[in-house]
Structure formats: C-alpha cells, structure tokens
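Here, each number is a calculation from the coordinates, and none is a lab measurement. Nothing here was measured: the structure is a model prediction, and the numbers come from that model. Cβ atoms are built from the backbone, for glycine too; each structure is taken alone.
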Structure P
Amino acid sequence: MKRFKSLAVVLLVALLACLAGCSSNSSSAAPAPASSADAPTAETVKIGFTAMNLTDPFQIAVRDTVKELAEAKGWEFQSGDGNGDNAKQINLCEDMINAGITHLVLCPVSQDGILPILELCQEKGVKVINYDSAVTDRDLVECYIASDNYSAGKIDAEYLNEKYPEGGQMMIIDNPKAESVVARVKGLTENLNENFEVVEDFAIATLNDVLRGCEDTMQVYPDLKFVFGLNDSCGLIALGAAESAGREMVVVSVDGSPDGQASVKDGGLMATAAQSPITIGQEVFKALETLVGGGTVSDVDVPCFIISQENIGDFDATAWH
C-alpha cells in the first residue's frame, strides 16, 4: 500500500512540474496584452470644438465635417461658439476641459487672448489642434491647419489688378484680432497695384458692425469704388449697403461659400477667393487620428482658388468645394 502511495506522489509531482513548464513557455511566447490604459479606446476619446463664430457658414462646415468623422469613430464630440467674444470662448473651453475632453480643436476669437486656455490644456494634458486662425503661442498647440490665407488676399488682388488696372478708392473690412484675416489683408495690400488707394481699413468684432461701417464710409468717400470683405458674409453685407445707397461698387471677398457663389453667379460679388472648409475639417480629423494613435502631426496649408464672374460656370455654386 505504501508503495502505491509513493508512486502516486511521484506522479503528482511530475504532473505539477510539467504544468509549470508549459505555463512558463506559454508566457514567453505570448506576452500579456497591454492594459487599456496603454492605448485610448473610442469611449475615452473626447473631442471639444470651438470656433470664433459659429454663425459663419465656413466655420459651421468645418465643425460639421469634424463632428461627422469623429462620431463615426465612436468618439464623443461637443462644440461651443465663441461668438466673437474672447471671454465667452475661454469660459466655454474651461467647461469642456472640466468635462474631461482629451483633445481641443480651436479657432480662437483672439490670437493672444486665448493663452490661458492653451496653458490650461498643457497642464491637463489636453492636446490642441489650432485651425483657420493661428494662436500667437504656436508652441502650445500640436499643429496649425488652415487655408493659405495670405494667398487668398493675393488672389483677390491679382484679380483686381487684371480686371481694373486703373484702380480707385478701396475700403477693407478687417478683423485685426484674427490672424487669418490679418494674413488675408496683408496678401491683398502687398499685391494691389499702386493705382488702388485704401481709404478705410474698418475693423469689426461681429457681422453687426459691417453695415454701419459701410454706410459711414460711403458717406465720407463719395468716390469709393472697391470693397474687400474679410469673408463672403461681410462682402454680401457691403454689397447690400451699396445697393441700398444706389451706389455701384466692386466687391470681392474670401470664402467661396454657396451664398457667395450664388451672388457671383447673379452678378453681385465680383469674385471670392475660395477656401475648402471640408478639406480643412478632413485634415483636422486626420491629425486627431494620428494623435489618438500616439503619433506626431505637422502644420497643413490648404490652397485657395478664385471663383469669379468669369469662371463661375465651372463650379457647382450650391456647394463648398
């Protein structure tokens, strides 16, 4: 009997040793999977989006493109409208950061006034993608994605130089707080020929300022002939003000929005330097995907192009391009 017990013990020890060996070999051949903390899941990616003004069709198109692509990935998405108010945008961003966003897509109301949010994002580990209008502190964002805004102004200038080489008095509708607009105005003024005279560089904070500025400028300058609108919305308001005053005005702008193209087609706006908000939104999403995957991203310049009364027939005037 003792002999059988001894044999059973020997067999049990051998079996345990075999199992231990199998376990050891299995562990070295296939390491344990990484924990969920090592890589974000769809549920842990939370995107915050804020624009300088979400009454602007361009900004709406960027937001809707990013939103659609992000939600298709299962990411959480929320947005807030800066409404042309830096303090309001800061409060919106603080709320989103406190709600746990992991990434912020930002078009700032003020290129330098947004600094407190950039610093808070750095402190909280929130990665920032800056789009459309650059922040002053570019080292605090992952990348900057925008139209080539200088070229947008240059395109309008070259169009005017060719069509109206005799020039004349011009009003610029400007927003010096927005880096994108500063670049557009610079592209325009540095490339207009010497026959153009900028008699008014009118700074606005919201679209509500445009009508008053145009009416006042037309009264002061009865020979005013040209208006440059920082975007199609401003250009269309300027055009309406001129028509109401019984004045013939050549108005050019920047955007290439469906409303802007419709006006060009109908003989209203003379030309618009077209952007592609859909492409910008797609590039923002690509950057988000790369960052979520642990990669690094670079700045992106999206080209602009002219849509004018001469070539409007080449475009679908009902859509962004």
Structure Q
Amino acid sequence: MGGPRGGEETCLAIDVGGTKLAAGLVDRQGRVLHQERVRTPKATDPEALYRVLFDLVGIVLAAAAKPVPLAVGVGCGGPMRGELVSPLNIPAWRDFRLAERLRRHPAIEQLGIPLALENDAKALALGEAWRGGARGLTAFIAMVVSTGVGGGIVLDGRLLEGELGNAGHIGHVVVEPGGRLCGCGARGCLEAEASGLALEAVTGGPPDQAGPAAIERCGRLVGRAVASVANLLDLKRAFVGGSVALGFGSPFFLAAQREIDESARLLFSSGTRIEPVMLGADGPLVGAAAVGWRALGDDVIGGG
C-alpha cells in the first residue's frame, strides 16, 4: 500500500496475534493510511519471532516519510503481566519484554516518541469507543473471536484494567463445565470451545470450512459468555470482531443473540445486544492506534 499523505499526524499501530502480525500508520481520525502484515511464524525461538516483527515495523516506518509518527500503540494477545506478554497462542513468548524491545527498535528509538502496550482485545474496545460502534457508550464489552478469544470492557466510561492488566479476558469464562482442555490448564473455557484453534481441533479443518452446526455452537457459546458478563456487570452491548466471528457472519451472530436472549433475563440485562465491530478488519490496528493516541492524552473513549 502507498505511504501516508503529507501533513497528517499519524500513530504507528502494531497488532500482535496468533495468526498474523500487522503494523500500520493510523491518523487522528482513525483512518489506516498504510499497513503491512505477515502470518505469525510458528517459531519456538522468541528472538526469531521478534525479528519478524522487528522487520515489519522497519518496513512501515520506512514508508512513513514525513511527518513522522507521534506515538506508538501496541495491541498484543494475552495474558500479560504489566508489560511482560505471554500470549497463550504464541508459545515462543513467555514473559517476553515486548514493549521494552520495541522501544529499543532503532527506528522507534530515533524518533523519541512514547510507546504504550495493551492487550489486543482491550485495544479493540478502545478503538470501538473511539471510532466504531461504541462511540458515546459508557458500558460495553468488545471481543475478539479469532485464533483465540479475548475481551475488553468499558464500564462507567472507563476501560477496566485489573491488577495485572487482564480485565475482560472473557476467553476464560467456563461455558462447558468439564469440556475441552484449554491452553490455560482449565477445562471448558470459551477459548477452548469456540476459538479458531478449537474449531480446527473439533472439525478437522480450518474455521472457514466449518459447517452450520459448528457455527451455531460457536455462536451459542459466545452468547452464553456474553450473557454471563451482562448479568455480572450491568452492560447491554457487545461488539465482536476477529476472523472467526466476522467470517461466520449472520448465522454466528443470530445464534449468539438467541443464547443471550435466553440467558440474560434480569431486568437490567434483558435486551442485551451483540453485533459485529463497526471497524471490521481494521479494528486491531485502529485499536492499537487508540492505545497510542491515549498515551498522548487523547480522550479516545469520549470519541476523540
């Protein structure tokens, strides 16, 4: 893709997931002006994996020309411990110092700009609040249903953080007691039952080849988890992105809505709605950019 047009303020946005690595330049209106992406290597060497991301960032910054980005925002799969990342679907990284390493990237270090790191699903929540379907809302959950399952929650107009930064990790809500073994060590987690990896294991093929029964079950289980969150936290909107959910489309969302309607029956949770993220496939990079702009003081939850 071509480089950004001159005169625009940009943020370097970086998205690290189990399926792909992406980096791009996003302006203050949430427009992705340039992006590059590669498949996440199945590397066991943490340095080999980082080198791929290192090179990707260098390629994007080389396209930036002028003006230079004002900040760096990073969204990475979780869980995390402060700035130490241990994505369940990236086994090569355990307590990997991703933010520290990126700050020392020569191209970023030379710019002398701030860098902020956030869980990718929490970043998506910021992106949806900033430029997506959650603009103006003070309570909602945003979810990623892709290789894994993650979530970020805005409540009372604030992004929930948690003690170590993992609040909203809906992928580890148990939806099938005694079900499939999850990468976290528990059984029956939403991620173990409805993620892309789980679908591949159960169906024997990639998620985009899943049949109607598998899609229906996936949606139903996601709806079950969302209903539990709505009942717990008194929120009525859920926005879902990720390649699995968006790829399944209407059958997935209709199944999820039916389950929510059956399971969220309290006065305050009845009527909870689930829908696709408005940002679509750009959501991860726009969310990462929202993390960067927030580090500069922009009110992204207030709509920018």
One of P, Q was used to compute mean count of other Cβ atoms within 10 Å over residues 48-55, and the result was 16.2. Which label is that?
Q
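Of the structures labelled P, Q, which one yields 19.1 when Kirkwood radius over Cα pairs in Å is computed from its coordinates? List each step's numbers first, then the result.
Numbers: P: 22.3; Q: 19.1.
Answer for the origin of the read-out: Q.
Given a value of -11000 for helix-only ellipticity at 222 nm (-39500 (n - 2.57) for each DSSP H run of 4 or more, over all residues; to 500), point me to the structure among P, Q it was derived from. Please list the in-between numbers first.
Numbers: P: -14500; Q: -11000.
Label of the originating structure: Q.
Using relative contact order in percent (Cα under 8 Å, 6 or more apart), single out the structure from P, Q with the greatest value. Kindly include the intermediate steps, with their values, before the conclusion.
Values: P: 16; Q: 21.
Top value of relative contact order in percent (Cα under 8 Å, 6 or more apart) goes to structure Q.
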